[in-house]
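Read the figures in this text as sums done on the coordinates, not as results from a lab. The model shown is predicted, which means the values in this text are computed figures rather than measured ones. Cβ atoms are built from the backbone, for glycine too; each structure is taken alone.
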Structure I
Amino acid sequence: MSKKIKVITIGDHPLSPSGVGTQTRYVCQALLDSGNFEILSFGGAIKHNNYSPVKVEPYEDDWRIIPVDGYGTQEMIRSVIRNERPDIVWIMTDPRFWGFLWDIENEIRALCPLVYYHVWDNYPYPMFNKRYYDSNDHIVSISKLTDDIIRNVSPDVPCTHIPHAVDGELFQPPTQEQKLQLRESNLDPADKEKFIVFWNNRNARRKQSGSLLWWWKEWIEQRGLQDKVQLIMHTDPKDVHGQDLMHMADHLNMTNREVVFSTQRIDPHLIPVFYQMADVTINIADAEGFGLATLESLSCGTPIIATMTGGLQEQIIGDGGPFGVPIFPTSKAIIGSQEVPYIYEDRISKDHVLSALSNMYDMGTEERERLGKLGRIHVLKNYNFNNFSEKWVNLMTEIYEKQGSWDTRTNYNGITFKEIA
């Protein structure tokens, strides 16, 4: 290919540690490593100390990032599109953030295709999203549930299923000797022999961080495990969108390292250490589009406890699974807001969570290792980085070749006819 395909990505900063940022980085790296693409990224959703554009090594001119507040503005996007003349505009994250962009989709799509990498947490079919889905040239679904939703809500919009991926070389299972060495190096001496449960999430309402703490305390007392177990929570315990977890831990009198908070931002290459030290990773969210932490855990050979909701359910249940203990919802409540009129919230039972913790604890090291190995096979088969990269390169190349851009733009006319009664 003589000309590189130019892509503008808009979303979380691709070098940030968020799940959206991580997957954006993976998509960018996949395209760039093919040698056929160049990328300009709007890096948003974080606070910036410097707004100067940067070049990303080792890609240099082929990958530039412009720091922006939020996800940018209409005028910024208009200006960059006109000056950069991209072949494709690519966006990712919740549709609620993209109304300002879809309001000018007729300007964007007249010049180049608009590709949306999308996840939705739950049913019923969000018919209120149809106008958003119809504003794209192609939608890529992250989960099987999302894929079904898109094909039913907007059947005329082309859709491809490419789930999240994990770097199996980075997220690797440790040997028992390596696990012991990691615990020796990273844990307090009093904790290295404990049964460790790892929780890696945003401290937000739907993640049920407060419920987990409360139930964790009850489980410890019920089983008499005060000196034998530890919950490590990698999160901001004072996140404005969540509960004050430190206050809660103090209130529950968990002062003997029953729970430890990891609050510092950590180099992505060091994150696997948490999974490798843990006996199990837990996610009891009542709504979860995909859940990257559990996927990373399974890749490290560490089994999971997870709610059967959203993308979590396809991780924990698969060929050879379950790869841990699934927690099935005891009820589904319809909740909503002015932006999202209705969606199921999967409610789980405290007793089921306590039972899952006991099952994991009682099964012993060998059985947990067996589940972890099966989970690793599941991830390598269905969520490996090579397949992820190949699918993205092939899809974006096909979109460019079939739909063109600027002088070669096809398959878009921007005119709709409506019958007026």
Structure II
Amino acid sequence: MMASQKLKILLSAFVCHPEKGSEEGIGWNWLRELSKEYEIHVIISCFFGQEEPVRAAVEKLSYRKNIHLIFIPIPQDSKTIMALFLVLEFYYLCIEWQKQALVEAEKLLEKVNIDIIHHVTYGSWTIPSYLWRLPKPFVLGPVTGSQRMPLVGYSFLPLKGIAQELVRMAYFVWVRLTSVASREAVKNAKLVLCGNLETLSEINTMRNSDESLLFLDSGSSYLFESSKDCKINDCNTSTGISLLWAGLIEPRKNFGLLLEALKILPPDIQWELTVAGSGPLLTYWQKKVLQLGLQDRINFLGQVPYTEMSNCYETSDILVFPSLREGCANVILEALANRLPVVALRLSGSVTVLSDDYGVLINVGSRKQMIQDFANAIISLSRNQDLRRKIGEKGYERVRSLCTWEQRGIQMSSLYQKVLDSTL
């Protein structure tokens, strides 16, 4: 496509940050990839101190002239609601911001002939975008939001965690029953991209299934060509093993299952665990580790800057990821890009990016079975260096061939054209 004929895309990215992972990283990577080919007008919130780092990062891009940034402040009249419903504060802020985004988008369309409107973050269909109301083709997603925690998962949570999960579950049940805006966004989108099978199944009950696709909501920004090879080749034949936990320490991430599995590892497995992340349950689990006398084996690093996470991957042998509820597990893709074998539960977002060919998926059954199977997976990988290498290489090849952000951008370009050609 000639430069003079670039499509004009309006991108809605509530969170967007060049130096973070998760949703913030997703917003940034869509902005970066799509602007290589298209003229992008992107609406971003003034949240998490995003404006300054986004502007600075855009200035470093060779194609920065393709990018037009629109920052919208967080609503200031939300304090009353926040005081009443602290747990739901964030969802409320997202929704109120989306309403302001519609107003700004309407102003933009008076000046610019936008071809496609695309909402990317926050990536839950239950937090509605209102941009479908504009007279332009609307693409929603990739979105998640339909994954649920299995009942057995609550047995691994402290009381505080159980309460938080029950409040969340009640909120989303309420959204499904009452949110006309969320359903209208789904119904009126020209295309809905779904980040996991649970969400795809629910979306298909609301619209034509031919206009909904399974599409990973993330990708790998980097492929580590040599560092992991060197580490594996230098590894000795002992059963000493470096485990890595990466991500928030919150109820759904299920640190309790991992701790139970570590407690039953046999003496010949000389393990150590690095915990890269923070969250509402950090202090709780730190106290538990002290009570168990495992403080010499479990190192809590706290929040690690996203740009420094590569060091954690390079110095680890296995990513342990017992999450009970995921949209699409970005951290798994990052581990695979580093040739790390991953042990995870056979649930929601984990199975979207991981398979038995390049990871170890634990079936969700009884509490006892899950603990034992998770421990057995760690034991098997610890005792078999060749198995770790084989699984790590398969995972790496999977990411290299299908899951980089460059490939995400190419795939989205094809979908944009189909939307414009009305062939979906």
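0.95 is what came out when FRET efficiency 1/(1 + (r/R0)^6) of positions 293 and 373 (r between Cβ atoms, R0 = 30 Å, to 0.05) was calculated for one structure; which of I, II is it? Corresponding structure: I. Which of I, II yields 1.0 for distance in nm of label points 7 Å out along Cα→Cβ at positions 21 and 45, as computed? Derived from the structure labelled I.
Could you figure out which one of I, II the value -11000 for helix-only ellipticity at 222 nm (-39500 (n - 2.57) for each DSSP H run of 4 or more, over all residues; to 500) was computed from? Answer for the origin of the read-out: I.
Tell me which structure, out of I, II, gives 70, 55, 43 once Cα extents along the principal axes in Å is calculated. The structure behind it is I.
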